[in-house]
1. Please state which of the structures 1, 2 yields 1, 6, 12, 14, 13, 10, 8, 8, 8, 7, 5, 4, 3, 1, 0, 0 when P(r) over Cα pairs in 5 Å bins from 0, in percent, for residues 150-381 alone is computed from it.
2. On Rg/Rh (Cα atoms, Kirkwood Rh), which of the structures labelled 1, 2 is highest?
3. From 1, 2, which structure was mean count of other Cβ atoms within 10 Å over residues 30-37 = 14.1 calculated on?
4. Where is mean count of other Cβ atoms within 10 Å over residues 222-229 largest, in which of 1, 2?
5. Using distance in nm of label points 7 Å out along Cα→Cβ at positions 78 and 310 for the comparison, can you identify which of 1, 2 gives the largest number?
6. With helix-only ellipticity at 222 nm (-39500 (n - 2.57) for each DSSP H run of 4 or more, over all residues; to 500) coming out at -15500, pick the structure among 1, 2 it was computed from.
7. Where is mean count of other Cβ atoms within 10 Å over residues 62-69 largest, in which of 1, 2?
Structure 1
Amino acid sequence: MDFAFDARTEELREKLLTFMDAHVYPAEQTAHEQRAALASPWDTPAIVEELKAEARRQGLWNLFLPDPEHGAGLTNLQYAPLAEITGRSPQLAPTALNCAAPDTGNMEVLAQFGDEAQQKQWLAPLLAGEIRSAFAMTEPEVASSDATNIETRIARDGDSYVLNGRKWYISGAMNPLCQIFIVMGKTDPDGADPRRQQSMILVPRDTPGVEVRRAMQVYGYEDHYHGGHAEVVFHDVRVPAGNLIGEEGGGFAIAQARLGPGRIHHCMRLIGMAERAIELMCRRAVARTAFGKPLAQQGVVQEWIADARVAVEQLRLLVLKTAWLMDTVGNKGAHTEIQAIKIATPRTVVDILDKAVQLHGAGGVSQDFPLAELWAGARTLQLADGPDEVHQRSLARRELKRYL
């Protein structure tokens, strides 16, 4: 395994670091101010569109897609250090590069499983950053960590499908630019194979019967930058049969294909969040004095910073190994490592952010520093894309299987 940056990665990395310093970090405060002045908190601040235009002009666009027909054609190993950099400003940088979830996963689904008409109607404007999208899977009435529990019904009726169900924490759905949902539901609820009962289907937001009911908070935040997390009800929603993605019963397999890259992208960005936290810790430690000496000279603070550095270096190597395996042996071959980083990265980064909050005192929980919002986002990722416990269960069973 050689994790040295190749020439293209190094070139893009240098461009992206410059872009962050020159455009993204200075825009953070501007974005907050512009959002406060908007008629709706879900509208996009003008500075975000300016960042998108500049990123596209510089060729820092759709970096996540390995298919050169649609994206930058980077491998997972090439993309990993770039995603880490965007994680330093997770509210602005991924969106600026058109590399923000849930659009990334939805574009991957459409690129891999969508037919020509679906790609023309929905993938093309998503790739251009003209519209946003949402992925509707999680439901409040069932344990959605087990996808076989999904109850939303997708029933065939002639040349159409009719949807009925209730979803929540549907990321991006509050954004006015969100024009399309990828909805997972059951087309064959009585099928013998519980993993062949589900399908995925495209539902335009303006379809009659689609009700975006409310925004769901995450630890008190509404995540305006990424379009919120909504409760959405589908009541007798009728769409053409041609909106089905792939074949009936293929939803579970598509979901697994979608979540593999999504999990590693989250972990890459989390490392960037941890690096931002360490930077803020160090700046705070040398600038503040307590009990007669700088915080940087307090033993416990030094332990926090040292432990954070060790943990980040370990995580980065594991994420890079996972990216390398995905490139060389595929997602199935990297299954153990994908689960390992999904378990280890959010847990560790939450701890680093928690120490950074503690070091900042009251400022750490305030809106004057990004730490509280970063903590909420990282903590949520212990639930998103499958709770940690689900991955621990699967990983343990895989380990135990060798001894049974």
Structure 2
Amino acid sequence: MNIHEYQSKAILKSYGVAVPNGSPAFTVEEAVEAAKALDSGVIVVKAQIHAGGRGKAGGVKLAHNLDEVREYATELLGKTLITHQTGPDGKKVNRLLIEAGSSIKHEYYLSLVIDRQTARIVMMGSEEGGVEIEKVAAESPEKIFREYIDPAVGLMPFQAKRMAYAMNFPPAAIRQASTLMMKLYNAFVGKDCSQVEINPLVVTAEDDVIALDAKLNFDDSGLYRHPDIEALRDETEEDPKERRAAQADLNYVNLGGDVACMVNGAGLAMATVDILKHYGGNPANFLDVGGDSTPEKIAEAFQIMLDGGQSKGIFVNIFGGINKCDLVAQGIVEAAKIISEDGKTLPVPVVVRLEGTNVERGREILLETPIANVIMAKTMEGGAEQIVKLVQAAAKN
């Protein structure tokens, strides 16, 4: 789960992390009133969307008086902002952060993420802040420093100080920087974060260390422990299909393509996406129905994949263990009944590969209840190749 910058900063502030003074605004008048309350020579007007790259896209403005605050707020509210992270459709700006300006002497990058290979939290830092860290990683990987944190003892003060020196903080700011790192780690663990990113982390002209920007992501599996975080969810920023899938206990991620896939198990889902790409397909989604599928759940998955007309074909790739192939087959039949008027048609070609528990019965169900556009495949490779060809052929017609 993602939240907005102003929400992230409020959480970090509660852990003692220094952030600029500011407040959210949902209307132009609220923006002007917030700027008045700050009484700062420079006011930063920042668009609040769940995406990076806002500055380059014109989503961050520097105002020097209230008239400029009004002008920029009017310009940004309701605007569709397109950044390198939003995709071509962009995101509509519904709220702003009105913040006091800072006198910046140097910008740094700092983040905490989970490293799957070491099963540890890793702190990453670089003195190349304020730019795309992906570009730094690709072109100058030696400029990114890492500290791997032992979960038994947490982030140690010597690690934080070592990182501060490696990032080349000025001597007067070393203690502040290392203290801030300790507080960031406490926030990461305390709120079950999956990522904490500060870009830029700045040293001001007064040698203060401030989190000038903040991005917090949370582990969805830990949200039951944090109703205060759950309450910060902004559903207007989320893909409606992903919201609907979450309500149905489905793991769905929209990938933007036109070949939908439905599988059971995250590993199989990733392999299915890869094999569709291998055969020249453009995956529409990652959809894991889990190990406890019912016909109703499968039917709901079909409705989500077909909603909006994005998917031009569906690849069902099931390896039944706990999941039973006959229940998946029944779900496909139920989907046809719900979606089509005659109950025997699906609007796009569907290639089905079933293996595992009750596979013979699953195949029998699909053969006994013939549904237009449903094709059985013997192998995963053959099924992926077939659905890609069908979708590509349909696109040419």
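Every number here is computed from the coordinates shown, using simple stated rules; none is lab data. This one's a predicted model, so the numbers in the text were calculated from it and none came from an experiment. Cβ atoms are built from the backbone, for glycine too; each structure is taken alone.
1. Value 1, 6, 12, 14, 13, 10, 8, 8, 8, 7, 5, 4, 3, 1, 0, 0 for P(r) over Cα pairs in 5 Å bins from 0, in percent, for residues 150-381 alone corresponds to 2 out of 1, 2.
2. Details: 1: 0.97; 2: 1.05.
That would be structure 2.
3. Values: 1: 14.1; 2: 18.9.
Considering all the candidates, the number was obtained from 1.
4. 1
5. Top value of distance in nm of label points 7 Å out along Cα→Cβ at positions 78 and 310 goes to structure 1.
6. Of the structures listed, the value fits 1.
7. Ranking 1, 2 on mean count of other Cβ atoms within 10 Å over residues 62-69, first place is 1.
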